[in-house]
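Visitor: The structures considered in this document are given below.
What follows is calculated from the coordinates using simple rules that are stated; it is not laboratory data. Only a predicted model underlies this, so the values are computations on that prediction, with no experimental measurement involved. Cβ atoms are built from the backbone, for glycine too; each structure is taken alone.
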Structure I
């Protein structure tokens, strides 16, 4: 059974009142992602990432991470995705004959729950490789559909109700209906879980889906949106300058401060009726 939250004893101060109560916390544990692949007729295994995440949907997280980092191109390349060494290691085995970029494998990632993939030194190093600018024709969304998504996302956050300490991401259709919702202590992990689910379901590139995130819109979340072929990224909070730059470069609609029926459009206004 996956444990996403736990109970601890705390002291609560409210004005002059001090009391001992039980509180629920979101669980944060490391997950190692190991990649198995064939080279020169022999099988090899490499550790690709150690990320701090909330347990649950680990297979989606691993697959989404590998896809958004360009080490996996389609679900057809997957042979096996399964946990090993208990609950905190996921092994992803690629089919025989799938080419692996060894330069990428030498770049070992350590990912915290807050910052995303670290150690990328420059904007040039972050540029998405092999991804085309999105067509202006794909993905049309009405204002009424978009403004209803945050409330639906919030209602679907089961673990957040217990802990108040998780981010969430969701894919939604042009009518504003949620396709998949995932929670995690890290924004980027929640997005990878969504992308991994869509890839496993054969729904990538997701040309008719928008991506909603519960926090801010960072460059890395925009990068994942672009790689997944999603034409819209909406965030409850602000975007970063690099997220706006990437959105405009790849023709992705970027919405920020989506709250209470209001929002700002930073790129791709033509997709919103």
Structure II
């Protein structure tokens, strides 16, 4: 069984734009792509992107096609089908059923009705919504107040959902996601590991931003790439130290894909 690399995409596994052909990130991607193609490394993408966006960036950036994609901030898991299928990836029904149990009879439609009249919240595009995910844009400067107000309303409604917020690094938009309680990248990857009969210790997770923090400290071996915020890197290292296994956190010097490759070599997933 090949070792398993679970990785965020943007800022982590995806090389940066406008790189020279000999850039370490592009060289690292080629090494990783060859390793994955030869089935000596299994990769799982763990991303906030929706499926169509993942497929688009895989084609545009010449990324390998993984067997598994955990998308939509942990609210979807897709499996790659065999040749000749009309859709390259299909949702894993067992995980759909798992999230259905969390939310019960409380539907996304009810949340949409509740919050769509708020002038400060703008529904994101239809392809960014999901059966278990409701996403809005808001002004970045008011995001803290918006999150507080939404959490208060969810509590009053008895809705089994949580709020995850961030600011888009590319355009500065405030991003707000409503997800089933307890759901994020870390919980989805842990669920997948159990589903596939893997332990957390068998998986290496690579990330770069705050929404990767839970997965970087969930019991997996962790790679923090060199372009990550140093405060995040320090937080990950401190948490692994607190848990008694500081050797499970690796703070790479290489940026994005180069840092992922560096971390994989550190943990023995690839030879030096």
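Visitor: Here Rg/Rh (Cα atoms, Kirkwood Rh) has been calculated and equals 0.96, so which of I, II was it run on?
Guide: II
Visitor: Ranked on distance in nm of label points 7 Å out along Cα→Cβ at positions 73 and 217, which label among I, II comes first with the largest value?
Guide: For this comparison of distance in nm of label points 7 Å out along Cα→Cβ at positions 73 and 217, the top structure is I.
Visitor: As an exercise: helix-only ellipticity at 222 nm (-39500 (n - 2.57) for each DSSP H run of 4 or more, over all residues; to 500), calculated from one structure in I, II, equals -6500. Which structure is it?
Guide: I
Visitor: For mean count of other Cβ atoms within 10 Å over residues 49-56, find whichever of I, II sits highest and give me its label.
Guide: Comparing I, II, the top value of mean count of other Cβ atoms within 10 Å over residues 49-56 belongs to I.
Visitor: A value of 20 was derived for relative contact order in percent (Cα under 8 Å, 6 or more apart); which structure in I, II was it taken from?
Guide: Traced to structure II.
Visitor: From I, II, which structure was FRET efficiency 1/(1 + (r/R0)^6) of positions 89 and 177 (r between Cβ atoms, R0 = 41 Å, to 0.05) = 1.00 calculated on?
Guide: That value comes from structure II.
Visitor: For the read-out distance in nm of label points 7 Å out along Cα→Cβ at positions 17 and 185, a value of 2.0 was computed from one structure; give its label from I, II.
Guide: II
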